[in-house]
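S.K.: Some structures are shown below for you to check.
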Structure I
Amino acid sequence: MRSVRDQLLMVEELRQAGAREQALALCRDLVREAPRNPDPLRAAAQIALEAGRPQLALPMLERAAALAPHRADLHCDLAALLRDLGEDAGAEETFAKAVAADPACQAAQLALAEIYEAQGRVGDAIRHLDMLVGLNPAALQPRTRLALLLAASGEEERAAEITRETMRYAETALAESYRRIRSQGPGTPADEKDVERLAWSYALLSGALAGADIARFEERRGEIGAALRSYRRVLGVLIGEA
């Protein structure tokens, strides 16, 4: 008898082939076979969402998250769906459960920061982004968002400090992405190539925006020489990566 993992791989193959009804039927069989395993429920919910049936996916994700409350990924899936359905309070509570399960869950921390910012709770948004940056200093997206919120809150000095760090991390990420791209061969799967190119593009954009923000901050302080050097640094990065 095939394991649940092997059958889930079959589900994914069917889904990729467009055979959604067959994949969904196999998921239902797996749910009956392994009722305490949340992964068949999650796979079925994904198929239902792809078919445009969120109300079918919702109870599946609710049950999956209840079966494995320690798994942040399941809470994130459920919270994202609740948010799409307009159930903002439920989404906020469920994203908070994801963070409780795994404080390093970037998707949940970013989502909570966005929710709190929309509610005008900027301090709470900054707190979550601060936590995420502390747990993963090299993550560019939370750093960029944190700097923007700090600047908007009048904390320009700290925003500039975060932005300078962001540019340094972005330059490191650029070099690492370029090295990985150069190491890829003809046999590298297309999706792996796309992932690396996306990482390179995001690092380039993050670094350029951070450098421009630093230059503007220096201009506002009247540090024209420093601003010119920052702008030249950005141009150097862009020309070097062109």
Structure II
Amino acid sequence: MLGVLEQQDVLVRMHAELQRALKKKPEERRWVMVIDLRKCVGCHACTIACVAENKLPPGVVYRPVLDEEFGSYPNVTRRFIPRPCMQCDEPPCVPVCPVNATYKNNEGVTVVDYDQCIGCRYCVTACPYGARTFDFGLTYTDNTPDNFPFLFGQANADDYERHANYEYGENRQREGEKSPIGNVRKCHFCLHRLAEGMLPACTTTCIGRATLFGDANDPDSLVAEMIASPNVMRLKEELGTEPRVYYLV
């Protein structure tokens, strides 16, 4: 029992591996995510962490958790499938963009240039994983009084929702017609956190340590070890998208 308690938390290991990866040139890294479906309990902590980290408005969710019931009575069970952006090596969303607003950066992560995006939503249709959503400018406090007290009168709830977020390392005030309002939005592996040496918010929040993240080009990394497992799979591999999100089943 003592030996089990002394085992290193995988978050500690992944954090050390992240520091090692950040010393490489960006193009030498291969960020991947591994989700262990045997450990996911459907708590949605990753979803909430992502919403809080990126200040996502109503209708914009980067990491939903799909709930699937399978089997036949009385042998019925459920499984939960977190579904972030697959960060495909051959992303169908990129070539359909008429203004090159969505592209793969030098780390191989598919990103969206909010200043370039015209909101046509071709990429939303092209994504076979349903991993893109559109920011219509809604807030959770729509139709509430302007002077609705929040935090003991220090600010309005609506003020909090419009505080700047730091996606892609930029300080963006979400108000009026400013981006990302009117833009397509998606998971970006928390690039702003990676740049500061922190793991993605969903990874650090997962209560069952079901979400793993790291550099697959590091042969000693945890994710490289996991994706070599015989029970690993990727969604819709037959489409040739080459997803960077792997599942352990």
Structure III
Amino acid sequence: MSKIVKRGYVPTDARDFGEKQLPNLKASAEEVYYLLNRGYSVKNASTFVGNHHLLSERQRLAIARAVSPEKQIQIRKEKQLSDSDLKGRIIHIDGFNTIITLEIAFSESLLLDCMDGTVRDLAGLRGTYRLVDKTDTALNAIYETLSELQIEKAVFYLDAPVSNSGRLAQRIHELFEHAPFVVETKIENAVDFLLKQQQDCIISADAIILDECQCWYNLTRRIIDSHFEQYPYVKLL
């Protein structure tokens, strides 16, 4: 775990998301937004617009993750909790979703400033994960922030099919041993489904989870914005 890894870094990002590409990306994002608001699916809209503008697969993925229809943005913002709402609450954390995004942030790799206010990355687990040098940094940032927010309990949900989920659960318990709140880890086969069904506070940037859960808190954004004076997010709209 001591090896230095730049989580989320892809060499072509400097080209695909550089200043020369941004006008084309922003125009593409506007067109996808228009189509989403008229009932097109994200997949169909991003494929159609991506083909027209000759976007790379990573550019298309960025637009699909950053852009949301106006109705869904409104719904998500109405369910979003403030800092003060978390005091004394049990929170349910989408573990890999949250931790990997923070590992990418502390690696200073590409992150998206999304229309619904969340921060999303372009990483894909594909069943594999390993702890890196930024893992402890991400976990310690979560520890400090949750302590400040005075929560009652944090439950980390980790995907069972993903490699090293057990090792990550063990590391969470080691670093959170003296936390001023209760800590629990759950290694489950259907994390997304479980989080969508939870009635209490969800920590995730997964759009499907945010649309279906009862309430959520934007922990990743809070941590990144508190640790970086001005993170160089890619903002498409």
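S.K.: Comparing structures I, II, III by FRET efficiency 1/(1 + (r/R0)^6) of positions 25 and 201 (r between Cβ atoms, R0 = 35 Å, to 0.05), which one has the largest value?
M.R.: II
S.K.: Next question, about the same structure. Tell me which structure, out of I, II, III, gives -27500 once helix-only ellipticity at 222 nm (-39500 (n - 2.57) for each DSSP H run of 4 or more, over all residues; to 500) is calculated.
M.R.: Working through the options, I get structure I.
S.K.: Quick check for you: by percent of Cα pairs over 29 Å apart, which of I, II, III is greatest?
M.R.: I
S.K.: Name the one structure among I, II, III that distance in nm of label points 7 Å out along Cα→Cβ at positions 161 and 193 of 4.4 was derived from.
M.R.: I
S.K.: Then there is this: Suppose relative contact order in percent (Cα under 8 Å, 6 or more apart) works out to 9; of I, II, III, which structure was it derived from?
M.R.: The read-out was computed on structure I.
Read the figures in this text as sums done on the coordinates, not as results from a lab. Everything numeric in this text was worked out from a predicted model, so none of it was measured. Cβ atoms are built from the backbone, for glycine too; each structure is taken alone.
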